[in-house]
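Enquirer: Got some structures for you, see below.
Every number in this text was worked out from the coordinates using simple rules, so none of it is lab data. Predicted model only: the values in this text are computed from it and were never measured. Cβ atoms are built from the backbone, for glycine too; each structure is taken alone.
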Structure I
Amino acid sequence: MQDSRNKTPTGFHVIIPARRASTRLPAKMLAEVQGRALIVHTLERAQASAARSVHVATDDAQIAAAVGQAGGDGVMTSSDHLSGTDRLVEAVNALGLDDEAIVVNLQGDEPGMPVACIEQVAGLLQRQPLARMATLWARLSDEAQWRDPNVVKLLSGHDGRALCFSRAAVPFVRFGPWPQSEARRHVGLYAYRVDALRAWPQLPPSPLESLESLEQLRALQAGWWIATAEACESIPVGIDTLEDLERFRREAPWT
């Protein structure tokens, strides 16, 4: 695996979008794990990185209270946002971050995200001045996952620039077995330049985003350069179900 970190990035910020509503696991951000809310575990993971600042962007007073009680910083945002990226836009404006600053979007239900990957995605964007966003991917070794529409796949160019995100089994194989050497799972960890986030609401509607229900296609269809690299460490799946939560309780570092 090529190491795209080179050196630890400095000066970036982490914002963790965390909403109260959750279809599959209601109020999961407040689920207790080892005496602390799930969102606090994610907060602590971000705080262990080289980030200049870490904030939780939420629409819920209880989430904000849990963050504050843990000594973290929160930003109250609207409950009307349709995506975590929209919540980030409000947060960066509330925080008054400079246009050239880099923000890592760490999902609140990713308490197992390796610190090295948080720093990697920030450094990836720092080193590619033409990119407005950066994200990571991991190799797929299971054909069933490659065919699973709930697993988002990614294709990129030789320079790492994203070519395609899709729920379909890509790249399509005209002849032969499934393409294990090229099958990649997109990891939903992003870095953005703040000026790109501020431009996000003005991007034209994206038919591809609507068809696939993948908001990154809005940026790709608008012509944005999205830098990508293979994740430098294994990234566990996020907490979407009660089974995921119980697994985290069993397998986290304290066990």
Structure II
Amino acid sequence: MKDSVKELAEVYGLSVYEAKLYATLTARGPMLVAKLAEAARIPRTAVYPPLSALLTRGLVAKTSFGKRLYYSAASPETLRSIFEHKRASIEAVIATLNESRRVTSGDANLDAVLYVGPEGIKSAGLLFLQETKEKEWYSFENLASVTDAVGATFEESYIRERVKKGIRSKMLLSVPEESPFIRRVLADDKKQLRETVILSSNFYPLETTIVATKGLLLLIQPHTHPYALLVRNPHLASTIISIHQCVWDRFRK
């Protein structure tokens, strides 16, 4: 029993008390809480929090008989299902990590990492936000396409975090025409610490979003096979910022 309790706790992330309770109920069947605490050798006053946790996770169920409340363990097959779910999650993480590609050159002061898929775009964006040291971003954006890729909820929370850090944004936004969506974006400029210049996508289509700050570049391609490229290099970042400033000065009213 002792070894199985230890393995349950380690493999499924249970506390020792949770593992003891589940193992006891599996071995002995439905029990009243007082008898369960005694059989599992857990103080009666300490039994309720781990028991509640097991109920939440679906590993224990409770049934009333008259005025008495009995607790019983879910089938051990439930453990197999939890394990398979964890394994699937781990495989997904491994797949995402394997899809990331890094190019590094110490001599060139270059570090570039490719992040694949919508989740990859989110990861790259969060790293860009975390590593930004300056208080200003310069961006070329196709906003709707990126929002479609990462979801409006993530986009909104991301903007809130940028604002919380006091980072201002100068955005060159490529759109075919003014729309209610664009009017809402412009209306939020002040509270979202942003200045926006509209470019016609008929003349200046932006297929890829590019965001630059000192030493950092983030490129997002949200179409078909979405990906993000996070580049750490002062020379490339400075060049993109200079190009942005040139276009900004040309089109800002």
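Enquirer: Which of I, II yields 23 for relative contact order in percent (Cα under 8 Å, 6 or more apart), as computed?
Expert: Details: I: 23; II: 16.
Source structure for this number: I.
Enquirer: Shifting gears a bit: For FRET efficiency 1/(1 + (r/R0)^6) of positions 30 and 238 (r between Cβ atoms, R0 = 41 Å, to 0.05), which structure out of I, II has the highest calculated value? Each step should come with its number before you reach the end.
Expert: On the way: I: 1.00; II: 0.05.
Structure I gives the largest value of FRET efficiency 1/(1 + (r/R0)^6) of positions 30 and 238 (r between Cβ atoms, R0 = 41 Å, to 0.05) among I, II.
Enquirer: Out of I, II, which structure matches 1.8 when distance in nm of label points 7 Å out along Cα→Cβ at positions 14 and 190 is calculated? Before the final figure, lay out the partial values.
Expert: Numbers: I: 1.8; II: 5.8.
Corresponding structure: I.
Enquirer: Upon calculation of helix-only ellipticity at 222 nm (-39500 (n - 2.57) for each DSSP H run of 4 or more, over all residues; to 500) from the atomic coordinates, which of the structures I, II produces -16000? Can you show the working numbers first?
Expert: On the way: I: -8000; II: -16000.
Source structure for this number: II.
Enquirer: Another question, then. Out of I, II, which one gives 1.39 for Cα Rg over 2.2 N^0.38 Å, for residues 110-157 alone as computed from the coordinates? If you can, show how the numbers build up before the last one.
Expert: Values: I: 1.39; II: 1.21.
The read-out comes from structure I.
Enquirer: Further, regarding this structure: Given a value of 0.20 for FRET efficiency 1/(1 + (r/R0)^6) of positions 62 and 166 (r between Cβ atoms, R0 = 41 Å, to 0.05), point me to the structure among I, II it was derived from. Working shown, then result.
Expert: Values: I: 0.65; II: 0.20.
Computed on structure II.
Enquirer: Same structure again: Of the structures labelled I, II, one was used to calculate Rg and Dmax of the Cα atoms in Å, giving 27.1, 81. Name it. Working shown, then result.
Expert: On the way: I: 17.7, 57; II: 27.1, 81.
Traced to structure II.
Enquirer: Follow-up question, since we're still on this one. For which of I, II does distance in nm of label points 7 Å out along Cα→Cβ at positions 38 and 222, calculated from the coordinates, equal 3.0? Present the calculation step by step, with values, prior to reporting the outcome.
Expert: Details: I: 3.0; II: 6.4.
It traces back to I.
Enquirer: Could you figure out which one of I, II the value 15.1 for mean count of other Cβ atoms within 10 Å over residues 126-133 was computed from? Walk me through the numbers on the way to the answer.
Expert: Details: I: 17.9; II: 15.1.
Matching structure: II.
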